[in-house]
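Input: structures, listed below.
Values quoted throughout were computed directly from the atomic coordinates according to the rules given, and no laboratory measurement underlies them. The structure displayed is predicted, hence computed values, not measured ones. Cβ atoms are built from the backbone, for glycine too; each structure is taken alone.
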Structure I
Amino acid sequence: MKMEFKIKTNNIDQIKAASEQAVRIGLEMCGLQAEGYAIDICPVGATGRLRGSITHGVIQEELTAFIGTNVKYAAYVEFGTSRMKPQPYLKPAVNNHQQEYKDIFQYCLENA
């Protein structure tokens, strides 16, 4: 007697959930890494206020990670003024590590 079995399973919901979780983890990891790079290269004044204010966040709905600060003079340091040359710390923290961020996402997706 010969028996055949066919099992049909739709795992699309589980795959979607695992992928979304991997992206959320990747965003958080990239944001944290970029924050660290920005802190490392941020110029330090007398108080260290600017460096101490750098943080990161993730906007899940937009699939976006960001780094920044709420210190009012931060843009003057990053972009310079007519009297002060730029001392970028946010843009290089993101742009100089693109491959690393890609690798983080690849790792997260492969291990979801």
Structure II
Amino acid sequence: MLPYLLLRRLLSAFFKFFVCDRGVLDFVVWVVATLDYPRFISSLCGRFLLRLASREGAVYLYADRDVLVKRADVPASFVARECAVYGVLAKYFARCRVNTGAVGPAGAAARVLKCVG
């Protein structure tokens, strides 16, 4: 995670915004869902990472659980846990929400671009 954060910090010095696959918020959700440890969010490390996530201006890309279960090679219970954590944290840390299950890739990209201006 550290090289990723350093690279993003370096790139943010040159670009107003950039698009990437994952962010700090994704890492926090992954830790909580993988370890089944919701108290991570209130830990020192979790609070630090969420403070970083608040500066990202992330766009929350989501889909219905059934769609995600078909897309991923993980148990449905894990997808449900991730969706629950994302659902709560996205309310506080995401700039906007885009349902990727309702539109194709081009439609999702158009909605993301509209969101970031």
Structure III
Amino acid sequence: MTNTKIEKRKRIHKKIRAKISGTKDKPRVSVYKSNRDLMVQFIDDVVGKTLLSASSSQIKKGKTKMEKSKELGIYLAKEAIGKNIKKISFDRGGFIYTGRVAALAEGLREGGLEF
């Protein structure tokens, strides 16, 4: 097997998913990072249902990717609290916890969610 970047990320994500799962009270926050956007879903793994989702493409233009990521986290935290979600399990999707992924997590914490 070749050790490409995508295959390595998928292997890491499998290890993370073996340890993390979401419930209605404490959903899994799944993150996917593309070159352009950041996509986030709040997932209840018990019934296999997405409770909430958003993308950084929904944030206003004219900001850096980092600013959009943090703003997305704050926005999602407010939406989650509106749906009576206070605790989450953070699934970084095999991506390194730095840059935009870390900014998103910081925004979620600022918005009032607990990890």
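Which structure, out of I, II, III, was helix-only ellipticity at 222 nm (-39500 (n - 2.57) for each DSSP H run of 4 or more, over all residues; to 500) derived from, given a value of -16500? Intermediate results must be reported in sequence, preceding the final value.
Working: I: -16500; II: -19000; III: -12500.
Working through the options, I get structure I.
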Entry that produces 7.6 once mean projected area of the Cα convex hull in nm² is calculated, selected from I, II, III: II
Identify the structure, out of I, II, III, from whose coordinates FRET efficiency 1/(1 + (r/R0)^6) of positions 75 and 99 (r between Cβ atoms, R0 = 25 Å, to 0.05) was calculated to give 0.65. II
